[in-house]
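Each structure below appears as structure tokens.
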Structure I
Amino acid sequence: MTPAPPRVLTVAGSDSGGGAGVQADLKTMLALGVHGMSVITAVTAQNSLGVQGAWELPVEAVRAQYRSVVDDVGVQAVKTGMLASAELVEAVAELITGTDAPAVVDPVGVSKHGDPLLAASALDAVRTRLLPAATLATPNLDEVAQLTGVRAGSEDDLRRAAAAVLAYGPRWVLVKGGHLPGHADAVDLLTDGSAEHWLRAPRLDNRHTHGTGCTLASAVACGLAKGLTVPEAVTAAKEYVTGAIAAGFALGAGIGPVDHGWRLRT
């Protein structure tokens, strides 16, 4: 009998277009050789042009999905994405705090198209409940500004941005600098407040980048589930995501997705 692969659980919203959210998470997990499982927190009507609607699930439905999976199957890592409301943020923070597995928190605030995916009233719950439960938080520059008020306009600002997020209690933070203006490279800073790891990859001329953040956080969770350290898992995830962005393809009339299966075709 074949032994089960490492198990990773995503707690996130559904993207009907298949480029981000739970769908991107599960594709990433399959591509990276782990068994992916899901707790759906919200359903979105979403395509390449944006989010046309979003409906969050009741807290009891989210809690029941989580307990069903964790209590029977078990997990080696948990990844969180779209949590929508303060009530869901608080419930999920409580669940992952009580689970003996590393947690990667992608503090999703807005979609690639600028559509809000987190209620303003939920920001404080993210700061005080969810971030302290995180092994690693993976905010982009907009999410750093939303959570801390720190706006990073240069590479030097990434340290300040990271410190502001670490002040809320995650063990590590990966500040994603992909939106930094005027840089030939996509520069990210991973730090726990003492060790610093700078990750660089060429900035790719491809607008089809839907799902990048979900994919990166899921890839890190896969690495942690396999027993990698946080720096090792993030380095491997950055390499995987860079390839997925390079292979991103047009879909619909707007922004297409990254290609989660790019390694399977190379």
Structure II
Amino acid sequence: MARIFCIANQKGGVGKTTTTVNLAAGLASIGQRVLMVDLDPQGNATMGSGIDKRQLQLSVYDVLLESASVAEARVKSEKCGYDVLGANRELAGAEVELVEVERRERRLKAALQAADADYDFVLIDCPPSLSMLTLNGLCSAHGVIVPMQCEYFALEGLTDLVNTIKQVHANLNKDLQIIGLLRVMFDPRITLQQQVSDQLKDHFGDKVFDTVIPRNVRLAEAPSYGLPGVVFDPAAKGSHAYVAFAEEMVERIRKL
């Protein structure tokens, strides 16, 4: 059975897409079968996986509107080793079109169930806002991975996200839980970041992943080459960290 995870944070610019594509590549590199679902109309996770969003014949938009299945719409990223259910600008229109349809928040869940046997992990890159697209992701998922920077405002955003997850858990998806918090863009030389990191561990305990993703130039450069950092420069510190995170994820899932 595929384990389905949203990578979500209502704050923008915290490394959601970077985490999604690098975790997907990291899991693929250790032998896991992975589907990466891009639920952001900007299509950054699609482009960052070596897939040109402008060339997509079918996308997650078609899957949400039930005019295509996951098996029909997915594309193999040969360089990265995982499958991509891509997104492009069409997806922005799905918000409006889904308002009137039945089961609108469960469209993605039904589509992924049909492809359940094909994957070990499904990773969903969610947009930063709480929209119908994000809701589809949260209703599909077994859990949420929250990438966050160790800064003061990030803690405030985390409170909002935890409340949202509680509401979805109570009303729409009893399986949904926070799997863990991933500290990203971390610079141990900055005292504030160390302090916020300690606060997170005090408050959330073992919900904070042991792996820490350092601030890393090679990870930042990789999207311009249309690749995750794990594939672009496997020797980089950030790439090593994401592979270690993939291994920690597999271990954590075994214990669930």
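All of the numbers you see were taken from the coordinates with simple rules; none came from a lab. Bear in mind the structure is a predicted one, so any value in this text is a computation, not a measurement. Cβ atoms are built from the backbone, for glycine too; each structure is taken alone.
Name the one structure among I, II that distance in nm of label points 7 Å out along Cα→Cβ at positions 7 and 111 of 3.2 was derived from. Going through each structure in turn, the value belongs to I. Once relative contact order in percent (Cα under 8 Å, 6 or more apart) is computed for every structure in I, II, the highest value turns out to be that of II.
I, II: which one has Cα extents along the principal axes in Å, as calculated, at 51, 40, 32? The read-out was computed on structure II.
With distance in nm of label points 7 Å out along Cα→Cβ at positions 119 and 247 as the yardstick, tell me which of I, II scores highest. Structure I gives the largest value of distance in nm of label points 7 Å out along Cα→Cβ at positions 119 and 247 among I, II.
Hey, helix-only ellipticity at 222 nm (-39500 (n - 2.57) for each DSSP H run of 4 or more, over all residues; to 500) derived from one of I, II reads -13000; which structure? Attributed to the structure labelled II.
If mean count of other Cβ atoms within 10 Å over residues 15-22 comes out at 27.2 when worked out from the coordinates, which of I, II was used? So the calculation was done on II.
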